[in-house]
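What follows draws every value from the coordinates through simple rules; no lab data is involved. A quick note: this is a predicted structure, and the numbers were derived from the prediction, not measured. Cβ atoms are built from the backbone, for glycine too; each structure is taken alone.
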Structure P
Amino acid sequence: MVKMNTPSDKGAHKRDFSAMLAKFRARAANEIPTEPGVCFPYGFIPDDGRTVVEFKQSLRYSDAPGVLYTIETGTVDPRRLKSTPLLAAAHAGINPPPATEESEIRPVVIQRIGPHSIKIGGLSALQGGGVLQAGSGSKKYDIYSVFSGYSGWLGTAVLPYILVEMHTVNRELATELKQSPPPFKQSKARLDILLQSMRWRPTDPTMTEFQRK
């Protein structure tokens, strides 16, 4: 996104955007490029390691379509500071929505997660969340949301913020879902594996900030 006030602004933006697209290349499954740049599913855009970026991507497992894992990462900017303590605390303080009808069975909180310290790869991060139980009798199921976040460092391109959120999808809104989310324990195990798998990626050539003057 860029602010454009004049025709020349539009022309410059078109040139910059076209130049970025021209660098795009497809990326094979599990391929990890060695040079500086930005990866996303099956794609890669190389750059000089100084480009200000902000990416957000969600994924889900085929056997649990009602659970989304959303990864957000980007360059720390004074206008986009990520307050991970506040976000973790907000998720840990989750409460069920008020009942719209007297006969409605309201979900109940059965577990609160944190907020507490965790690791995203080797980085110190914060985590908070909550688990609710909905339904009744044999039709009870879990509703949950867990936030994990590393706030990154301002003024450097090599330590971006990393936010990961796992949450269930409301079947009343996503009517295509034919099954309830799996138990929280199963999804949390998958989240833990995802967080542990993240790591810093060395590049060749070395990123600008690591090059000797």
Structure Q
Amino acid sequence: MTLDNLNDDPMVDVLARLRALETADPLGFSSITRGQLRVGGTAVLLVDSSGGVVIHGRLNGDGTLEWTGITTLKGTTRFEGDTTQKGPFHIEGATELKGDMAVKSGGKITVEGANPIVLSQIAGAAQMQVGAAKLIGASDGFALGVSDRLVTAGPGGVTVQGGANSVSVNNATGTAIVGPLSASNASINFTNLPLKAGAANNLHIDSAGKVWRTS
């Protein structure tokens, strides 16, 4: 066979094709329509044509990870660094908190049930509510009970209230009783009053306003 032009030599085309294969990037702009791609070694990366990606080994990354859809993590999961959760957050199973937990102003903690327990802060005072009953604590005192049945303690003293009736012990002014005294069922006992000898009546009130038992 006589070649009139060396460029017509078929080996030239073969060598060009071989050079193209040697310098090609076979995975660039490639697709898998059947079967799967497996990258093996000490770890395994498996990309399946059905849309699945399987990784056996360690996954390391740096940058921003954005994921849309349902995510299920099985096994031990650890988050380090600042973490922000937006939207509902549900925990199923036992939970252990190690360290401090801060609830920002306006937030509250609710334990649901027949009588839910609500822990919140209102006007600078901590409040725990169980049904209608409340325990309100501040730096200078506390209040315990419902609206018309309260025990309160503050800088000035202590008050026990039942409806419109109350007993208050004030540090400066003494004791005040609001409402009628009832002697039914011997609910009032004066046996411990100091005895006033020589008084004509069993009960005597002196000029200082003190009550004495005379017999």
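Starting from the value 0.05: which structure in P, Q was FRET efficiency 1/(1 + (r/R0)^6) of positions 49 and 113 (r between Cβ atoms, R0 = 30 Å, to 0.05) calculated from?
Answer for the origin of the read-out: Q.
Can you tell which of P, Q yields -2000 when helix-only ellipticity at 222 nm (-39500 (n - 2.57) for each DSSP H run of 4 or more, over all residues; to 500) is derived from it?
Derived from Q, not from the others.
Taking 21 as the value of relative contact order in percent (Cα under 8 Å, 6 or more apart) derived from one of the structures shown (P, Q), identify that structure.
Label of the originating structure: P.
Ranked on Cα Rg over 2.2 N^0.38 Å, which label among P, Q comes first with the largest value?
When Cα Rg over 2.2 N^0.38 Å is calculated for P, Q, structure Q comes out on top.
Just checking, which of P, Q has the largest value of FRET efficiency 1/(1 + (r/R0)^6) of positions 57 and 129 (r between Cβ atoms, R0 = 41 Å, to 0.05)?
P
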